[in-house]
1. Tell me which of P, Q gives 14.4 when you compute mean count of other Cβ atoms within 10 Å over residues 129-136.
2. Of the structures P, Q, report the one carrying the highest value of distance in nm of label points 7 Å out along Cα→Cβ at positions 89 and 289.
3. Of the structures labelled P, Q, which one yields 22.2 when mean count of other Cβ atoms within 10 Å over residues 65-72 is computed from its coordinates?
4. Tell me which of P, Q gives 13 when you compute relative contact order in percent (Cα under 8 Å, 6 or more apart).
5. Given -8500 as the derived value for helix-only ellipticity at 222 nm (-39500 (n - 2.57) for each DSSP H run of 4 or more, over all residues; to 500), which of the supplied structures P, Q does it correspond to?
Structure P
Amino acid sequence: MELKWGILSAANIAFEQVVPAIKKSPTSKVTAIASKSITKVERFQIQTAYDSYEELLADEKLDSIYIPLPNELHAKYVVKALEAGKHVLVEKPLAVNLEQVEEVIAAQHETEKVVLEAFMYQHHAQHNIVKAFIDKGELGDIKHIKAHFSWQIEDENDIRLKANLGGGALNDVGCYCMHVITQILKFQPSHIHYIKTEGQDVDLTGVCTMVDRHGVTATFVCSMNMPFYDMYEIIGTKGSIRVEHCFRPDLSYDHNGHITIFDENRKLIEKHTIEDDQYLRQIEEFERCINNPDLAKQYLEASIQNMKYIQKAHESLNSRILTAMGE
């Protein structure tokens with residue numbers, strides 16, 4: 001059975017990453033797109049184009065919808081798509097607050113359709129290597145986890161600078177850091193504190209510090225005002241694992257993922273270079289979710305839990321920059 005996709009907006013990520021990935025799958029096909037920009041739609045070369053999102057959602061020939069809209073609109077159109085009888089792949093974050101998440105959950109329970117949050121990075125094979133190494137106990141007791149995801153925003157009109165559209169570093173790249181720490185590496189924080197830089201309607205840069213009930217710590221830096229950089233590292237009593245290009249291996253110098261493993265004295269033990277297509281793997285996993293409700297439920301539960309942690313970080317927010325004098 002061929003899965004027929006509709007794309008809700010002509011966003012760059014749809015054109016550059018997700019639509020090409022869908023086209024690579026032998027069991028998926030993009031057949032419709034909705035956007036008010038004729039110029040942007042034309043470059044997709046998709047057979048059916050709609051002027052409104054509602055028209056696309058009403059297309060009974062479509063099975064699944066991909067939603068790369070501004071963050072504030074994610075939950076609204078996930079619910080609309082579910083109510084129209086479609087499965088949904090939605091860009092992260094799933095929503096911008098827990099109230100919106102509850103609306104998504106209610107609609108998903110009512111329709112029993114798949115909702116998958118597009119944390120595409122998690123489907124890359126490099127993370128399986130990391131988890132296998134940790135599961136074998138090679139790192140000893142985990143003591144600290146850290147992550148970093150940053151890039152430099154250049155367009156002053158970018159929607160990610162608009163608070164009313166759910167912008168900000170925590171919602172944009174910080175949610176990746178929170179996701180890898182809490183959902184991939186299974187850290188369960190009991191305390192969360194987030195600090196952002198001042199001077200903007202949204203957080204351009206933020207630092208999050210977390211502690212679990214065992215005293216294990218985790219930190220991450222997220223920024224839309226620093227050079228592009230993505231990594232995470234797990235530090236244990238017997239050594240550490242560092243994953244470079246963890247979120248966007250496709251943008252690394254060789255388009256691969258890179259894992260480096262050290263002993264407790266920082267002596268190199270192993271290095272791995274992993275080639276994979278995380279966007280294609282995401283589409284394949286989405287297709288599996290349609291045939292496996294239990295798998296789909298696991299992903300949705302992870303998204304819900306991650307959103308709870310993100311909201312706690314927002315609630316803890318201290319918007320002041322601490323000076324060197326400790327003011």
Structure Q
Amino acid sequence: MSFLNNLVDSFQSVVESVVEPSQSFSSSTASVPNITLKINGRNFRLTRLLGEGGFALVYLAEDDNKDLFAVKVIRCKTGNEVVEKAKREAIITDRFQHENIIKIVDMCLIKEEDGSKTVYIIMPFYKRGNLQDLMNSNNCQGKHLPERHLLTLFRGVCQGVLALSNYKTKTGRHIPWAHRDIKPANVLLSDDYKVPILMDFGSALPARIEILDRKIAMAEQDNAAENCSMPYRAPELFDVKVGTTLTEKVDVWSLGCTLFAMAYGESPFEMTVNQQGGALPLAVLNRQFYFPHQSHYSRQFQDLISWMLTSDPKSRPDITKVVEVLDGILTE
């Protein structure tokens with residue numbers, strides 16, 4: 001049984017997990033932390049800052065066995081909204097047990113001396129970084145991934161998305177989920193570079209949302225603007241229309257943008273705007289993108305991307321069909 005199964009009702013009981021008082025988190029320790037977390041009998045010593053964004057900092061940590069972990073640190077100075085979002089992200093992530101989805105090792109909530117709260121989410125550490133790091137390295141060196149290798153990695157990402165789409169409750173009820181922020185920076189790589197791991201589920205939602213009126217439409221549009229990265233965001237999230245239903249196909253669009261970026265170094269609509277000017281939302285809504293003239297990739301590869309980047313979600317393939325096409329290409 002997952003440790004988070006009991007967390008929903010007993011989260012406040014975790015508050016007294018001990019961080020030594022002299023080592024509590026503060027802005028002065030953001031770059032060079034000196035913190036030891038004591039969670040469920042295990043010590044995790046934060047050693048250096050790995051990255052930051054939004055409300056969170058991510059640190060490298062090691063336990064008593066010198067095993068390495070990534071620790072997401074989320075400060076909440078006023079109110080409980082940020083804490084609730086952090087708790088929600090951890091619980092959602094833990095719901096999807098799959099090889100291609102990040103795992104939560106442990107979690108605690110600490111009351112600081114100033115009355116604020118800090119959430120610590122412990123996750124595995126992957127020394128190879130993410131797909132964006134790999135893309136940046138290839139761009140700097142003028143390299144590209146061979147098509148078969150690229151498609152094999154991409155298939156792993158799709159398997160993680162398929163697990164979200166196929167999610168069933170304990171009672172067997174099918175409730176598709178959407179990640180809603182799929183992009184290269186949110187796909188980690190295993191140490192052997194073979195297994196992609198989808199991470200950062202702060203934007204994830206049950207996928208199917210009926211847009212019954214303008215109030216719901218504007219709320220969903222605002223939510224997407226806040227949580228879904230613009231270069232990878234589906235067109236139906238830029239302009240949410242009354243009378244439609246948002247579905248898990250928003251992730252298929254993001255996957256199309258991600259595969260393009262893995263191949264050509266940037267997302268398709270960023271490439272268009274960088275080369276031709278204009279506004280990114282308009283490029284997305286008008287489906288303005290092109291493939292570079294000198295391409296290392298086949299027409300079949302490009303057709304797959306174009307298919308995923310179908311503007312009308314009703315005509316866009318679902319993730320099952322994408323995986324079927326990938327399997328067909330990879331078995332040729």
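Derivation of every value follows stated rules applied to the coordinates shown; laboratory data play no part. Since this is a predicted model, take the numbers as computed values, not measurements. Cβ atoms are built from the backbone, for glycine too; each structure is taken alone.
1. Only one of P, Q returns 14.4 for mean count of other Cβ atoms within 10 Å over residues 129-136, namely P.
2. Result for distance in nm of label points 7 Å out along Cα→Cβ at positions 89 and 289 over P, Q: largest is Q.
3. On the way: P: 22.2; Q: 16.1.
Structure of origin is P.
4. Of the structures listed, the value fits Q.
5. On the way: P: -8500; Q: -11000.
It must be structure P, since only it matches.
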